[in-house]
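Okay, got some structures for you below.
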Structure I
Amino acid sequence: MRFSLWCGVSRPWEALVADATRAETMGWDGVWLPDHFLELDGSAGRPECLAQLAALAVAVPRVRLGSLVCAITYRNPGVLASQAVTVDRISGGRFVLGLGAGWQANEHHAYGIPMPDVTVRLDMLDEAAQVVRGLLAGERVTFSGEHYQLDDALALTPAQSRVPLLIGGGGERRTLRSVAQWADEWNTWGGPEVLAHKGAVLDRHCEDVDRDPAEIHRSAQMAVYLDREPDPTIRFPAVSGSPAQLQELMQGYADAGVGEFVVRDETFGPRGPARDDLLDRFLVEVAAPFRE
């Protein structure tokens with residue numbers, strides 16, 4: 001199992017570089033960034049995700065890098081694929097493009113970005129995934145859909161044979177069907193029971209489209225509090241416990257077929273030596289028996 005960090009991008013650039021460098025030195029497998037332009041409460045703007053990932057590709061030379069996840073409402077998928085392949089080439093083949101339907105209403109309103117209802121956004125995600133999948137492999141793509149039209153479009157040749165496409169979300173009827181058809185990787189929030197249940201749904205979608213479910217790498221997110229009480233205001237699924245208790249959690253994920261666990265570094269406390277020590281302890285005392 002891989003273990004990766006989700007780093008909030010509200011921190012200054014210098015702090016993000018330091019945190020990603022520290023993660024690489026400590027032995028984490030990946031660094032993921034969210035894709036938002038505005039804080040949820042509208043109090044401040046946020047740095048742009050793909051620009052920061054391109055810079056991190058130079059600053060940190062080993063770990064996987066990815067977006068978790070880019071909202072399809074913000075970008076034309078052909079342009080997004082070109083950006084992704086560019087970051088992949090800069091990184092030497094370490095980039096994963098995470099894609100989702102989008103959900104944060106306040107930034108759509110603030111920037112004048114249309115935000116259709118969820119049914120339309122899921123239609124857009126499915127079309128975009130078809131378009132992006134071909135472009136991420138360096139193929140020419142002609143596509144005529146309800147939302148996107150491409151005529152002999154071509155991105156750069158990636159450093160990898162194809163930049164992996166991750167789709168984020170847990171919707172069982174639409175999102176997981178798109179994962180089965182188009183994605184190389186899948187990510188969702190939740191505990192082992194959630195991942196096991198939704199993983200079984202994904203397996204059935206794979207059977208419907210005649211695809212081997214083992215082809216899809218599965219990852220989970222959870223806010224983790226090691227030997228600390230969880231923040232009661234956090235809006236994400238969270239768990240707290242001792243190293244032994246968290247090892248039981250990791251075993252549950254492994255049993256559910258999860259190949260990567262992503263934690264929010266912010267839930268380990270404010271930046272500084274105390275957080276670094278906790279992150280070190282998580283890798284040594286919790287993650288070590290499950291590492292690939």
Structure II
Amino acid sequence: MASPSPLGRAIPAWLQAAPFALVFLVFFVVPLLLVVVVSFWDYNDYEIVRTFTTRSYVENFEGCLAQLPDLCTILRTYASTVRFCFLVWALTLVIGFTIAYFLAFYVRSLKVQITLALVCTIPFWTSNVIRMISWVPLLGRNGLVNQALVNSHAVSAPLEWLLYSQFSVILAFVHLFTFFMVVPIFNSMVRIDKRLLEAAYDAGASGWQTLWNVVIPLAKPGIVIGSIFVVTIVMGDFITVGAMGGEQIASAGKIIETRLNALQFPPAAANAVLLLAVTLLIITALTRVVDIRKEL
């Protein structure tokens with residue numbers, strides 16, 4: 001093992017980490033603190049009033065107690081967002097795990113593995129908006145899918161729920177973000193010693209037993225990392241929900257967008273803080289499954 005260079009030994013560790021810490025501080029911590037501060041400011045129709053108030057938070061949950069056991073608007077919106085997040089997470093996990101498993105254990109050649117992994121990145125050569133909008137001519141009332149179904153007499157009339165519905169939103173999410181699940185899971189799987197699988201088979205384990213007791217436990221870091229990527233993106237997304245939902249589906253991100261468009265910055269900041277809190281709770285629950293820092 002090569003020894004550290006004289007320059008590396010001369011520079012203290014804290015000084016080496018200082019540039020990265022400074023970037024993190026300037027571009028993450030400071031903006032986050034500003035959002036929290038603004039969420040506690042008052043406002044009117046014309047300006048932000050820099051006085052401390054919890055008005056933006058109170059207005060979000062106003063009337064929630066009176067509507068119990070029914071959920072108020074803000075809680076229904078967050079429940080809908082979490083439901084979307086769970087469905088997209090489950091679908092991307094199944095698809096991403098399957099692709100990663102195939103690349104790691106069925107493709108023997110390293111060159112072929114790299115080639116197929118690069119093929120998975122081809123959709124990312126175009127923007128998310130273009131890839132999302134590309135579903136419109138396919139799923140629309142007069143789109144290719146409906147035309148094929150009607151011409152084959154599978155349905156008597158075009159299906160209305162294919163586009164501008166919860167189905168189209170989930171489909172677009174899965175299409176856009178499955179790759180974020182494939183890469184970390186594949187990275188974990190390629191590190192698994194293939195002799196462990198051979199030992200499991202020699203001991204009489206079936207394919208499912210080997211998958212459940214050997215592959216999945218060793219691939220947990222990749223699963224958790226991919227899950228964090230997907231959850232954080234889906235929870236805050238509002239463009240996909242708006243475009244593929246026909247502006248008819250509410251989400252936490254859409255609330256923030258609506259407030260910003262109305263120039264109501266304190267309520268927008270308050271909703272951003274609430275969204276961040278919910279997302280952190282979900283991520284905390286995911287990291288309880290495996291200690292990523294210990295496993296990596």
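All of the numbers you see were taken from the coordinates with simple rules; none came from a lab. These numbers come from a predicted model, not from an experiment. Cβ atoms are built from the backbone, for glycine too; each structure is taken alone.
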When FRET efficiency 1/(1 + (r/R0)^6) of positions 112 and 168 (r between Cβ atoms, R0 = 41 Å, to 0.05) is calculated for structures I, II, the one with the largest value is I
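Matching task: 1.06 is the computed value of Rg/Rh (Cα atoms, Kirkwood Rh), for residues 80-191 alone. Pick the structure from I, II.
Details: I: 0.98; II: 1.06.
It traces back to II.
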helix-only ellipticity at 222 nm (-39500 (n - 2.57) for each DSSP H run of 4 or more, over all residues; to 500) computed as -19000: which structure among I, II?
II
Taking distance in nm of label points 7 Å out along Cα→Cβ at positions 32 and 232 for each of I, II, which is largest?
I
Name the one structure among I, II that log10 I(q)/I(0) by the Debye sum over Cα atoms at q = 0.13, 0.14, 0.15 Å⁻¹ of -1.14, -1.22, -1.28 was derived from.
II
Where does the value 2.4 come from, among I, II, when distance in nm of label points 7 Å out along Cα→Cβ at positions 40 and 176 is the thing being computed?
I
Where does the value 17 come from, among I, II, when relative contact order in percent (Cα under 8 Å, 6 or more apart) is the thing being computed?
I
